[in-house]
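S.K.: Okay, got some structures for you below.
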Structure I
Amino acid sequence: MRNVLLLSLAIPCLAPPMTASAQKYEANWESIDSRPTPPWFEDAKFGIFIHWGVYSVPAWSAKGRYAEWYWHDMTHSKETVEFHTRVYGNDFQYQDFASQFKAELYDPAQWAVIFRKSGAKYIVLTSKHHDGYCLWPSAESWNWNSVDTGPHRDLAGDLVKAVREEGLRMGFYYSLYEWYHPLYKQDLPRYVEQHMLPQVKDLVERYQPDILWGDGEWEHPSEVWRSTELLAWLFNESPCREYVAVNDRWGKDARGVHGGYYTTEYSKVYSDETVTGYHHSWEECRGMGASFGLNRNEDFAEYKSAAELIHVLIQTVCNGGNLLLDIGPTGDGRIPVIMEERLIQIGEWLAVNGEAIYGTRRWRVTSEGESVRYTQKGDTVYAICLKWPGKSLVLETPKFNKNTTVSLLGYSQNLSWTDENGKMEIEVPFLSVEEIPCLHAYTFRLDGVK
């Protein structure tokens, strides 16, 4: 056991006081799958993913590819090979980028304020991607972590403290595999026993994360990764056992089947196909552009607009999921301005419409027509319009009665409505530009409907 308790005690945590776990989980999927996803995650709905590391120095990939795969693509992508040779030369190795990853402008307190203003409720930082470089002082990755080389700073620990001081939940992405680790390539059981398991346990014990987001699982079944053993330890013995949420990427046999909440990635959230069977907890993750890590090769056309991202959030939540929206900071530690702008715009929308997002659940019908999406919280139903409805909004789905009331979030007066042949016709107020409560989507609150 590492001497990490003093560090963990210094980091504020949102979790309730520890209590004895009522159930002990066994190292098999039947037992692990019986653990419910913590309610805080079900209620949060919106989180921010952060892909940041050595790959943030070259920050390049062919359009449509993931820039965080730069090292892999140095031998697998013709475009990346040509770019690297032209810019850095044949003798420049991926490891040489580590000394240039200085994070000299990194201000975790500033990041955390931006995250709070975005309306996100949780943050997931890539503690280690597939290149093996760690953003904390991992003993298993000596001289290949942010304290030993590069920034010479515990990037993860600093962000944990700042994020929690802003009242947000903090979690970590962790890649099970590493492309070029000698043990992974030559002796996988030893890699798991001597490198992966102690490393991820160190991460958990140091920072007591609210989320452990596994990835890189697809080459081997969960039995090889010893995933049920790891998760049983996490749920029974770890310092965050009472509140930690986990995803489903724990083996090529696990995704969408075992673990915690299910994960989709750059999925078509406008399609019912995405969420078939997903009455289980689930989360869509995607970047604002086509890459998770910053890609300098992307231009304005690759980035989703604020309206598009807000619609993705709405579509995901109405289908019962969470949105984990990614940012890719620069190698010097800045959140790119276009990404900051998008986050602030989402936050402005949530400041008006958040009650239709946070703490809601999937209603009996998720959508009506091309532009109406439904969520539910208790006895209240929210009809979220992806465009301004005009003079009136006609809804066929809600079953109303004489006591039904309607309001527009951000507008102070109740709205009139009539029964038009069994349909609910809501009179939309005539508002000036200054009076319209928000942009991009508009929420009508329905009380007393079924």
Structure II
Amino acid sequence: MMPREILKRTGELVPFDREKIRVAVYKATAATGRHDEALAARVTDEVVATLSRAWGEEASVPVEDVQDLVERVLIESGSPEVAKAYIVYRHDRARLRMARRTAERGNIPYKAMWESLDWAVTHGCHTVAALNETIRAHRLPELIAAADRRYEADIERAAGAVLERRNELRFIIVAGPSSSGKTTTTHKLAQHLETEGLHVVPLPLDNYFFDLELHPGDEFGDSDFETPEALDLQLINRHLAELDQGRAIDMPVYDFKTGKRRPETAPFAAPPGSLILLDTLHGLYDGLTASVGDPRKLRLYIETISQLKDGDGRYVRWTDIRMLRRMARDARFRAYQPERTILHWHYVRRSELKHIIPWQASADVHVNGALAYELPFLKLHLFAHLSPFLEKYRGDEKRLDGYLRAGRVHRLLAAIADVEDDSAVPATSLLREFIGGGSYDVH
């Protein structure tokens, strides 16, 4: 037995969930490099038992009391380094709450949103009805060309920001939420810089993932590998510091098919005067590049800032566009069925709200990766998968989040006019990162 409810800081009462304690403690062990599931389970058992004795089995326990108890149990269990990591975790959560309260307006890209809306109105694609008219009038090729020019202009502006600081920079970080277009942006930015005489060397941080089995799994067998802690942050920081000093490193090699690091490593070096390019979800997260001083790195943030209204007059959610992109990419390049992507998306969304979006204001350069023409082509690749998903999970309360998301994008795509094929999309388009057939080696 256990307490019935948790009293949150907002005054809201939510059901007591011992799994949240276990996962938080496990993440603290992961932050120290231990990945100790047994310790997380023991600490959770002791915390729950102590709370039950102290508060009773029908009590509503303040969340601060639970967290204080976790710290005490960790220290008394002889794991002070894990307790310290847990304290840092609490501090980061508190800082995030403060950031949301005091800097909310600074984290909303009003200027970019207005520019996107103005562009959409000018080009007749600000509503689903207007977009459909463009498609049916056979003007889609013109819209594709105009949207790609807008995106390329953002890349040129980003390259200009790098050139202004070329004498002090060592690292360029391309960050942004899942499926915002980081990989294509990285390739295009590198091309621009190479034409200006700057040599760019990509460092693939995906190789620094911990083995998949080390990430906490949920009741459905899914794992949360969307957080910064899924990466070996200590090793990344050590290697970045060594590269900044001009030394070579032995980079790990991660096998996505097995979900494990390979035994061998790969030598990696960046010649003097070159720039090292990092393409990563969590590029704005302080702990990822803490070993490198700010003057040595430029942070670029990309987001799909679309300003398209649906038939009900509501703006299409940026996260829905990115989920559709990831569904197409996962199906084409990673052998994941669209169903799996939808059901995993709550992890993606939770992590970006916590670790990515709140820090976008810290970026040096912003790029809008939305494409006014992408929805008809995403419909072409994905629409047939949505009705079976909705039928399968109708009435399943445990899958309600995925069901609601799928229903929303199904209604959106159903209202979009059809296209026969995707031949109108250029091989250099950012959309090719997700639907395939592109010029860049993005996978």
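Nothing in this text is a laboratory measurement; each read-out follows from the coordinates by a stated rule. The shown structure was predicted, so the numbers you read here are calculated from the model rather than taken from an experiment. Cβ atoms are built from the backbone, for glycine too; each structure is taken alone.
S.K.: Could you figure out which one of I, II the value 13.5 for mean count of other Cβ atoms within 10 Å over residues 161-168 was computed from?
M.R.: The read-out was computed on structure II.
S.K.: Work out mean count of other Cβ atoms within 10 Å over residues 369-376 for each of structures I, II, then name the structure with the largest result.
M.R.: Sorting by mean count of other Cβ atoms within 10 Å over residues 369-376 in descending order puts II first.
S.K.: So if we calculate distance in nm of label points 7 Å out along Cα→Cβ at positions 65 and 145 for every structure here (I, II), which label has the highest result?
M.R.: Structure II comes out on top.
S.K.: Given that distance in nm of label points 7 Å out along Cα→Cβ at positions 41 and 233, derived from a single structure, equals 1.9, which label among I, II identifies that structure?
M.R.: Checking each candidate, the match is I.
S.K.: A further question follows. Could you figure out which one of I, II the value 0.70 for FRET efficiency 1/(1 + (r/R0)^6) of positions 113 and 401 (r between Cβ atoms, R0 = 30 Å, to 0.05) was computed from?
M.R.: Attributed to the structure labelled II.
S.K.: On to the next question. The value -7000 for helix-only ellipticity at 222 nm (-39500 (n - 2.57) for each DSSP H run of 4 or more, over all residues; to 500) was derived from one model only; which of I, II is it?
M.R.: I
S.K.: So Cα extents along the principal axes in Å, for residues 297-360 alone, computed for just one structure, reads 39, 33, 19; which one of I, II is that?
M.R.: Label of the originating structure: II.
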